[in-house]
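As C-alpha cells, here come the structures.
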Structure I
C-alpha cells in the first residue's frame with residue numbers, strides 16, 4: 001500500500017540556521033513607522049499595516065521549510081506543486097499586496113511597480129509628474145521588472161488562473177528557485193520600504209544601509225533606523241568630544 005505524505009503546516013514556524021530570517025522586513029517597517037512625520041492617525045495606520053507584513057512572510061517560511069526538508073523528494077508531484085504554489089503565492093501577496101498597502105498608507109501610490117508591462121510607461125510617468133524628485137526610482141523599477149519581477153508575475157498569473165504553462169512561461173519547481181525568489185522578494189521589499197519610508201520620516205531620523213549585501217538569509221540587518229546624529233558620527237561628519 002502506497003504511503004501518502006500530506007503536507008502539514010505548523011501554526012508557527014521555528015527558524016533553523018539555514019532558514020530566511022523573516023522578521024527583518026517587519027522590524028524595518030515598524031522602526032520607520034515609529035518615526036514618521038505624519039499625524040497620529042496616519043502613523044497608527046502605517047504601523048498597523050507594518051504588522052500585516054508578518055503573516056504572509058511567515059506563511060511563506062512554512063512552505064519553504066517543507067521544500068528544504070529531507071523528506072520533500074518523497075512526496076508525489078501533486079504534493080510538491082501544492083507546496084511550491086503555497087510558497088510563491090504568499091511571497092507574491094507579501095510583496096505586491098502587503099508592502100504596497102504599507103506604502104500606500106504613507107501616501108505613496110506605487111502601482112507602477114506592479115502594473116502590466118503595457119501600462120508601465122503611463123503609470124510611471126504619472127508617478128513622476130506627481131513626484132518629480134523621485135525619477136531615479138524608475139531605473140530601479142525597470143531593473144526589477146526586467147530582472148525577475150515580470151517573469152515571476154507572469155508565472156503567478158498563470159498559476160492563479162488557467163494553470164496552463166504551455167506557452168513557455170517558466171514554472172519554478174526547484175529548491176534553488178525557491179531560495180532565489182525568497183531572497184529576491186525580500187530584498188526588493190526592504191529596498192522599497194527603506195526608500196519610500198525615509199522620505200516620510202522626521203528630519204532628525206534616517207534609514208541607513210549598514211550591510212548592503214545582507215539578504216533575508218543573513219541575521220544581520222541590511223538597514224537600520226537611527227537618529228541623524230548617530231549617522232553623522234558614523235560617517236565622521238561630527239566628532240565625539
Structure II
C-alpha cells in the first residue's frame with residue numbers, strides 16, 4: 001500500500017505529505033492566531049523564512065488575516081475550523097484529511113467552510129470523514145461508505161443515489177398508520193401536519209394508492225444501502 005507513491009510501511013515519509021484536521025481541533029488558548037501558526041510551523045520542520053512566507057498567505061486564504069493578533073480562545077467555532085485548515089496545509093501536503101469538517105458550525109459558516117474545502121481540493125487530495133449528508137453532496141466527487149470497518153460502497157454520489165431511484169415514496173398518514181409503516185419500511189423523514197404526518201420512506205414497490213414517488217437523495221441512498229447490506 002502506498003500514499004502518493006510513498007510506502008505506508010514507512011510512516012515518517014507519509015506524514016510529510018499528509019495534513020490533518022481533527023473534529024476537535026484545539027490550540028493553546030492564550031496564543032494569538034499568528035503565534036499558533038508559527039508554533040505549528042516549527043513543529044512541522046519549517047524554517048523561519050518559509051514560515052514568514054507561508055503564514056500570511058494562508059491566513060488570508062482562510063479569511064483570518066485581520067484576526068492574526070486575536071487569541072485562539074477568542075475565536076468562534078468557524079474561525080477555529082478555518083485556523084485548523086490553515087495549519088493542516090502549512091507544510092503544503094499532497095493529501096489533506098478532515099474529520100467531521102462542519103460539525104457544530106452554523107449554516108452560514110458551514111457553507112463558507114465547504115467552499116474553502118472545494119477550493120483546496122483543486123490542488124491536492126482531500127479526504128473527508130463525515131456523517132453529514134450535505135457535506136458529501138456539496139463537496140465530494142467519489143465516496144466510500146463504511147459499515148463496521150468494511151467498505152460496502154465505493155463510487156460516485158450520483159451512482160449511489162441512482163440505486164434508490166423509484167424506491168422513495170411519501171404519503172400523508174395518521175400517526176397510528178406511521179407506527180405500522182415503520183414495521184415494514186425504512187422511514188427516512190417525518191413532518192407533522194396537524195394530527196397526521198407526511199412520511200418519506202423506502203419501498204421496492206408502491207405500497208398503497210396514496211403513496212407518491214419522490215426524487216431520491218443522498219440520505220435515502222445511504223439508508224437503502226445499509227438496509228440492503230444488513231438484509232433487513
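Side notes on the structure shown:
- At a computed 1.7 (distance in nm of label points 7 Å out along Cα→Cβ at positions 61 and 197), which of I, II: I
- Value 0.95, calculated as FRET efficiency 1/(1 + (r/R0)^6) of positions 149 and 213 (r between Cβ atoms, R0 = 35 Å, to 0.05), assigned to which of I, II: I
- helix-only ellipticity at 222 nm (-39500 (n - 2.57) for each DSSP H run of 4 or more, over all residues; to 500) from the coordinates reads -16500; which among I, II: I
- Across the set I, II, mean projected area of the Cα convex hull in nm², for residues 165-204 alone reaches its highest value in structure I.
- For 15 (relative contact order in percent (Cα under 8 Å, 6 or more apart), calculated) the corresponding structure among I, II: II
The numbers here are math on the coordinates, done by the rules we state, and not lab data. This is a predicted model, so every value here is computed, not measured. Cβ atoms are built from the backbone, for glycine too; each structure is taken alone.
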